[in-house]
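Since every read-out is calculated from the coordinates, none of them should be taken as a lab result. What you are looking at is a predicted structure, and each value in this text was computed from that prediction instead of being measured. Cβ atoms are built from the backbone, for glycine too; each structure is taken alone.
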Structure 1
């Protein structure tokens, strides 16, 4: 079953297409990454899923329910922003409890759920600490806990590690992947960082020019890019001019000049 289903979604600003006829299905319980360079449309697509932008055409469904006319606060999805958007005037506990208070839960249930989420993100005992007293990694954990405490069907992550230094970013990659496996919620992350996407995600969709070029598991994406644009963006690539000498259902034989004639497996 798909947690997220997108059909023919498009969005333009000032007449210029930013997202152009995107189709995407994200299976339940997966860590999925939208990967692409700045300006490729991935953040606009994420904002349409969250409800902060309205598609010009196409449909978005979460957990089988149409979302186009549903306001952001009523969608079964929460978003973690690049700058975390922690409320500076609230302590850690109240930041995490903010969304739950809108549900008017009994006080003891609210406290129990916040304390459980503090334990999940390894912030036990820090509920009374002020937002200004937190490190970058701790602020990220608070933002994750606040988004997860309402138990959404889908967690949206907008460049979640971009504000961290390299060492902390690498450590938080491991924590983020472990957290997704622990809670079992579908994660959809937007990033321009190839290493981040290939390290964290079960599946990666590469975007360019408002379109999805290829969707594959990280290993398959790296080893068998589906087009030149994906090959140029993922990892380090060498390109050679070649001419096709022969082809059948499984193999293409090419002449690559000084590299000689060699058979290549046809793409699956």
Structure 2
């Protein structure tokens, strides 16, 4: 008896992942690759990129600083995306508000927001092909706050504003682009960002990091976030909206 083969959801699609060498980005690369995409992983550090390509030989890599104003052009010249995911970002400086300098407080504005702006602008002005999906990876901190991480929560909220602004420009110019923000709802301790958050908040209440993680309850995983990216990118008409939350409950539309 013949069994039907489920088609891969990103078959023959070009997927570019900014910040694709570690954490959430690496999970997105793996998921896109598994779903038949041609994947380009972009990151600053060469060694994690080499390890990624060793694990997924068909994945292309590009080493650059995504906050450089020339970065979008270099990326698009390497692989013109059908799906562009921006998930790179800085580890925020963690300290009480009164102990943070402006440079420490604004760290994520100068990285996460800057690269999100640069790539959104480039998508609009290049412009990328009609039907391209641009996804900015935000954070649940944009909704609930993150008092020990300075400007981090505000920067991730600004990414949500950016996709709405960019979508309005795409619609006004009849470009046919789709801009989305996807926010993981909870801390993921297995990522560098999550580890830093756990250590900071555990220390602030005099708790061991392992005990703090136990008290957090179940949160979404990097694979859950990656699967949400595949869902939103491969079936753009299935969910209306521009801002989404992914948690253990699945994908929720925020706006």
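Quick notes
- Once FRET efficiency 1/(1 + (r/R0)^6) of positions 55 and 111 (r between Cβ atoms, R0 = 25 Å, to 0.05) is computed for every structure in 1, 2, the highest value turns out to be that of 2.
- In this comparison of 1, 2, the computed figure 1.6 for distance in nm of label points 7 Å out along Cα→Cβ at positions 103 and 127 is attributed to 1.
- Structure (1, 2) behind the derived value -9000 of helix-only ellipticity at 222 nm (-39500 (n - 2.57) for each DSSP H run of 4 or more, over all residues; to 500): 1
- Distance in nm of label points 7 Å out along Cα→Cβ at positions 159 and 191 derived as 0.7 - corresponding label from 1, 2: 2
- Source structure of the calculated read-out (distance in nm of label points 7 Å out along Cα→Cβ at positions 167 and 223, 3.0) within 1, 2: 2.
- FRET efficiency 1/(1 + (r/R0)^6) of positions 79 and 215 (r between Cβ atoms, R0 = 41 Å, to 0.05) derived as 0.45 - corresponding label from 1, 2: 2
- Top of 1, 2 by relative contact order in percent (Cα under 8 Å, 6 or more apart), largest first: 1
- Cα extents along the principal axes in Å, for residues 31-118 alone derived as 48, 26, 22 - corresponding label from 1, 2: 2
- Structure with the greatest value (metric mean count of other Cβ atoms within 10 Å over residues 15-22, set 1, 2): 2
- A value of 1, 6, 14, 18, 20, 17, 12, 7, 3, 1, 1, 0, 0, 0 for P(r) over Cα pairs in 5 Å bins from 0, in percent, calculated from one of 1, 2, originates in structure 2.
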